[in-house]
Structure 1
Amino acid sequence: MIQPAAATPTGPTGTVTVRVPAKVNVQLSVGGLRPDGFHGLANVFLAVGLYDSISATRADAPLLTVSGPDAAQVPQDRTNLAARAAELLAERHGLAPDVHLHIAKDIPVAGGMAGGSADAAGALLACDRLWGLNTPREELLALCAELGSDVPFSFAGGAALGQGRGERLTPLEVGGAFHWVFAVADGGLSTPDVYRECDRLREAAGTGSSAADVPEPVASEALLAALRAGEAQALAATLHNDLQPAALSLRPSLAETLETGLAAGALAALVSGSGPTCAFLTADADSASRTAHTLTASGTCRTARATTGPAPGATVV
């Protein structure tokens with residue numbers, strides 16, 4: 001950990017709690033593997049109403065604790081992205097990262113919904129407020145981008161097009177609420193493993209997997225228009241995830257989950273991000289409730305949650 005510095009934070013003496021949303025990728029178009037090891041993306045994010053809460057409290061030394069579903073799967077040391085966020089912010093301001101971070105989990109762990117990224121975004125904002133730093137928003141977003149590709153969107157929320165690695169955000173207009181169901185699988189999937197499988201499948205198909213082989217991804221104009229109009233049927237027709245074949249290759253049982261949700265009346269189904277959580281777009285709240293009940297009863301997933309999007313980004317509560 002960073003050694004204590006001369007500067008002393010002057011923020012609140014109590015606890016600051018920040019709520020951060022999960023996300024679904026309504027479009028995830030993946031370019032070829034670049035020399036830097038990343039893939040170019042056209043990544044249309046939508047924040048949804050499943051939340052983690054991150055609380056920051058003054059402490060004599062760095063401490064991280066976690067509660068909630070699957071808390072045992074979350075690292076509670078400096079490898080946790082939230083702990084790294086606190087360290088990074090403290091380093092930028094010449095402080096020691098002496099803070100107790102507590103993460104109350106409700107976003108599925110390793111589920112393709114950016115829970116770890118959300119926790120990092122929440123930790124940045126909570127520590128900034130706790131330490132009285134008043135870091136400008138653009139600087140906080142830049143720190144988010146240093147931490148990971150999905151962290152800036154977790155901070156911003158709403159809807160956005162992510163380009164580059166996904167960290168360069170363009171906010172998008174959304175014309176209304178969309179109703180979703182998320183089927184949570186047992187166990188997680190490693191995002192790097194899913195990207196590697198995507199590359200392998202492309203090589204096996206003979207198309208190549210490098211940036212020279214795969215066209216640069218672009219956002220779907222039809223999908224962006226559906227978001228602007230708030231039209232669920234139009235959005236359902238344009239949902240797309242280039243990582244879905246890789247996720248299904250690594251976890252074939254997800255195909256049954258997708259089929260079950262569609263049979264229950266969902267307008268469309270796709271793997272969320274790198275999976276294994278499956279996302280179902282429905283026509284309205286009643287349809288979402290029925291679809292969630294059917295999925296939970298089917299035994300094809302551990303549980304299913306109904307919610308809406310877009311949702312706000314990192315927010316002090």
Structure 2
Amino acid sequence: MRFLLDTEQRAFADSLDAILTAADTPSVVRDWSRGDVGRGRALWSRVAEAGVFALAAPEAYEGMGPLAVELAVAFVELGRHAMPGPLVETVTAAVLLAGLDDAGPAKRLLPALVAGESMATVARAGSYALDGDTATTRLSLTADGELRLASGHGPVHPSLDPARRLTPLRPDGGLLAASAPFAHALLWARLATAAQALGVGLALLDRTVAYVRQRTQFGAPIGSFQAVKHRLADAKVALEFARPLVLGAAVTLDPADVAAAKVTACEAAYTTARTALQLHGAIGYTAEYDLSLWLTKARALRTAWGTSGECREVVLSGVSGGGRRS
């Protein structure tokens with residue numbers, strides 16, 4: 001089956017690409033990793049104005065969704081440009097709030113998330129929240145399944161990806177729901193992560209292809225060497241195999257499909273990152289070189305919102321009949 005974007009979806013992707021290119025996201029990412037989030041917040045507002053966060057929220061809360069395919073299209077572009085911030089977490093929070101039996105919290109919090117006036121982070125009990133120091137809406141899922149607001153956060157912990165600032169939350173705020181629909185929100189989190197990883201992988205491949213065309217050895221571009229071509233071809237095949245899985249999962253929103261898309265996209269991005277690092281040589285190891293912004297993100301996304309082992313268990317459960325649709 002072929003998954004092709006229609007004219008409006010392609011135009012949406014192009015508009016996001018233009019916004020993110022004009023923003024010079026590598027410098028925004030570096031500022032964000034240092035705790036200087038001013039430019040990142042400004043870019044966040046522009047992305048929200050383009051409708052990205054509205055895709056996860058129903059019209060009743062000033063959204064235009066839920067539109068999973070369009071969300072996947074958007075997150076591929078966000079990954080291609082390595083945009084910082086709790087992007088997946090804000091989408092997850094929107095889905096969580098919209099799914100509550102009590103519409104009060106959604107009416108109070110969702111419009112600001114959709115408009116980009118606030119950003120959200122979500123963390124389960126015992127895990128760290130992404131950008132808890134920057135997010136204005138912090139949601140904590142307790143061990144008992146309660147959804148609570150977190151009034152604050154603990155110290156910032158280092159991450160493999162410098163732009164992913166990790167903090168523990170203090171779930172001492174108001175109770176939003178005694179039993180939150182986390183399983184459905186997790187689907188959207190994994191789908192957005194898969195699409196973001198796909199975009200990261202595509203950016204790494206594009207940058208590496210451009211590099212091997214201009215770097216020379218023995219009087220010839222290294223991109224002309226057969227071994228280099230093979231490595232790049234393997235990365236290209238892995239990414240192109242992941243693309244229809246991500247879009248297909250966005251169509252079905254089946255847990256097994258989404259889990260398979262996340263494993264495949266994240267592993268493809270990680271494989272491409274290893275290839276990019278090897279073909280760039282020593283310069284690829286330097287934090288000052290922009291390639292590192294995508295290298296570290298590819299590694300961090302592998303375990304975000306579910307490890308490969310956890311996702312494979314979901315896939316196997318679906319294939320064996322434990323939830324797979326007929």
Per mean count of other Cβ atoms within 10 Å over residues 134-141, the highest-valued of structures 1, 2: 2
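Consider the structures 1, 2: one of them gives 4.2 for distance in nm of label points 7 Å out along Cα→Cβ at positions 70 and 94 as calculated from the coordinates. Say which.
On the way: 1: 4.2; 2: 1.0.
Source structure: 1.
Identify the structure, out of 1, 2, from whose coordinates relative contact order in percent (Cα under 8 Å, 6 or more apart) was calculated to give 16. Write out the running numbers ahead of the final one.
Details: 1: 26; 2: 16.
Derived from 2, not from the others.
So helix-only ellipticity at 222 nm (-39500 (n - 2.57) for each DSSP H run of 4 or more, over all residues; to 500), computed for just one structure, reads -18500; which one of 1, 2 is that? Mind showing how you got there, number by number?
Numbers: 1: -10000; 2: -18500.
Checking each candidate, the match is 2.
Taking mean count of other Cβ atoms within 10 Å over residues 14-21 as the quantity of interest, name the structure among 1, 2 where it is greatest. Don't jump to the answer; show the numbers that get you there.
On the way: 1: 21.9; 2: 15.9.
With respect to mean count of other Cβ atoms within 10 Å over residues 14-21, the highest-scoring structure among 1, 2 is 1.
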Taking 5.5 as the value of distance in nm of label points 7 Å out along Cα→Cβ at positions 102 and 286 derived from one of the structures shown (1, 2), identify that structure. 2
Value 15.5, calculated as Kirkwood radius over Cα pairs in Å, for residues 62-189 alone from one of 1, 2, is from structure 1
One of 1, 2 was used to compute mean count of other Cβ atoms within 10 Å over residues 150-157, and the answer was 15.1. Which one was it? 2
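Coordinate-derived values only; no laboratory data. All values reported here derive from a predicted model rather than from experimental measurement. Cβ atoms are built from the backbone, for glycine too; each structure is taken alone.
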